[in-house]
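Enquirer: Before anything else, here is the set of structures, which you'll find just below.
All of the numbers you see were taken from the coordinates with simple rules; none came from a lab. Quantities reported herein were computed from a predicted structural model and do not represent experimental measurements.
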Structure P
Amino acid sequence: MKIAPTSPSFSHLDASGHARMVDVSAKPDSHRTAIAEGRLHCAAATIDLLRAQALPKGDVLTVAQIAGLQAAKATSTLIPLCHPLALTGASLEFSVEPTSILIRATVRSTGQTGVEMEALTAVSVAALTIYDMCKAVDKAMSIEGIRVVEKIKA
């Protein structure tokens with residue numbers, strides 16, 4: 001589908017208004033880190049079951065951690081104009097609170113483009129995995145506040 005360009009500053013549209021992947025070949029490699037976070041809100045009873053590892057689908061946070069890491073590595077297959085990146089590191093941390101779980105992803109790479117989409121994707125898929133694994137016991141969960149909290153280029 002051709003989109004009429006309204007501004008020359010759209011990096012993902014060519015001069016004819018067609019979608020394109022940005023050419024980063026002239027950019028030098030640099031060490032890049034992105035940190036993203038989001039929160040899954042749920043009932044206190046759901047947190048109690050999670051802490052006791054008594055949810056019907058098993059060890060929720062371990063499965064969510066693996067899902068988030070896989071998602072970070074697969075970001076370019078999910079988001080059409082993202083560059084496929086060789087990640088040099090990725091981690092997910094969970095802070096279990098009385099009625100929510102804070103999910104924080106840190107992704108690193110050395111290359112010509114940033115890794116914020118990979119960090120955001122990791123958080124999103126980890127949150128969706130927790131939701132999926134808890135939905136049988138909690139119908140009122142919500143996922144909120146997924147955002148980049150830090151980008152570092154060195």
Structure Q
Amino acid sequence: MRQLLEKYREAIAYIFWGAMTTTVSWMSYSLFAFLLKQYPSAFRILDMEFSMVVFAANILSWICAVSFAFVTNKMWVFHSRCWKGAVVLPELGKFVAARLATGIIEIAGVPLLVSCGLNQTVFGIEGVAAKVAVSALVLVLNYVFSKLLIFRQV
């Protein structure tokens with residue numbers, strides 16, 4: 001059992017910290033959606049209506065999650081423990097670039113899925129089903145980027 005845990009340590013750590021990052025994302029999304037719901041507004045793109053509350057809450061939750069994910073991935077998943085500028089700045093730059101790519105998927109995907117009808121409300125929070133669907137895709141893509149491009153062992 002110990003050998004299996006050691007063999008899959010990185011994947012297990014990524015899944016655990018990915019779940020924690022997802023929790024940060026969902027909790028902060030819920031908080032921001034709750035706080036912003038008193039300012040309901042919408043905007044239209046290509047004859048589709050988008051909720052400004054969903055859009056803004058999603059962006060803010062993404063920023064919270066990316067900040068949390070960088071630290072946890074660096075320290076506890078990929079064991080890149082050096083915090084010298086020459087090491088951390090390139091890692092941070094690549095991490096943010098990769099997360100921007102998947103962030104665009106999340107930021108555009110959640111409101112798009114909501115506007116297409118995947119708009120189940122849970123505990124009064126709009127767009128939860130869309131958030132869950134997009135989060136699954138983003139989790140997989142983020143692992144691939146982190147493993148192959150950002151925290152590579154040289």
Structure R
Amino acid sequence: MNDSPKLQWSDVWLLQAIVLCGRNGAGSLQDIVATGDYINHSIFTYEEISSGLFRLTAARLVAEVDSTFVPTTEALRGYEAAEILGGGIYEVWARLAKNYGVERPAGQHQSVGPDHEYSGISRESFAAAVSAWNDEAAAFMARNEAK
């Protein structure tokens with residue numbers, strides 16, 4: 001990982017989402033957006049997804065397979081090492097970050113600039129994934145409110 005760009009806090013969130021999707025197979029962009037929302041009650045920005053995928057693939061922690069994303073064996077081992085100590089999803093995120101030498105930003109969010117872009121994701125495909133997830137979540141909420 002020495003030649004790879006340094007991972008950021010949001011990259012660990014993205015990695016965690018991909019690992020959780022990858023346990024059941026590969027994750028589509030919509031799956032990753034949905035899982036990231038589950039983890040952090042927030043939607044990734046395009047910059048977080050694009051630059052994060054760039055860094056995670058450069059670090060060989062994530063691979064793209066047929067327009068889906070899978071954690072590598074190394075990423076799965078790292079996640080399991082962070083998870084085995086127990087705790088909730090935020091504790092696992094913090095341990096995983098520490099294991100990769102990533103410090104939590106002092107503020108609420110870390111600013112992620114467009115320093116790197118992942119060529120396999122466009123703004124349009126990201127917007128479509130977010131829109132599809134929002135539609136799915138809204139439909140779920142409507143079904144549960146009707147009960």
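Enquirer: Once relative contact order in percent (Cα under 8 Å, 6 or more apart) is calculated for every structure in P, Q, R, which label goes with the largest value? Working shown, then result.
Expert: Working: P: 37; Q: 23; R: 31.
Once relative contact order in percent (Cα under 8 Å, 6 or more apart) is tallied for P, Q, R, the winner is P.
Enquirer: Right, here's the next one. Assign the value -23500, calculated as helix-only ellipticity at 222 nm (-39500 (n - 2.57) for each DSSP H run of 4 or more, over all residues; to 500), to the correct structure from P, Q, R.
Expert: Numbers: P: -9000; Q: -23500; R: -18500.
Checking each candidate, the match is Q.
Enquirer: When Cα Rg over 2.2 N^0.38 Å is calculated, the result is 1.03; to which of the structures P, Q, R does this value belong?
Expert: Working: P: 1.21; Q: 1.14; R: 1.03.
Structure R accounts for this read-out.
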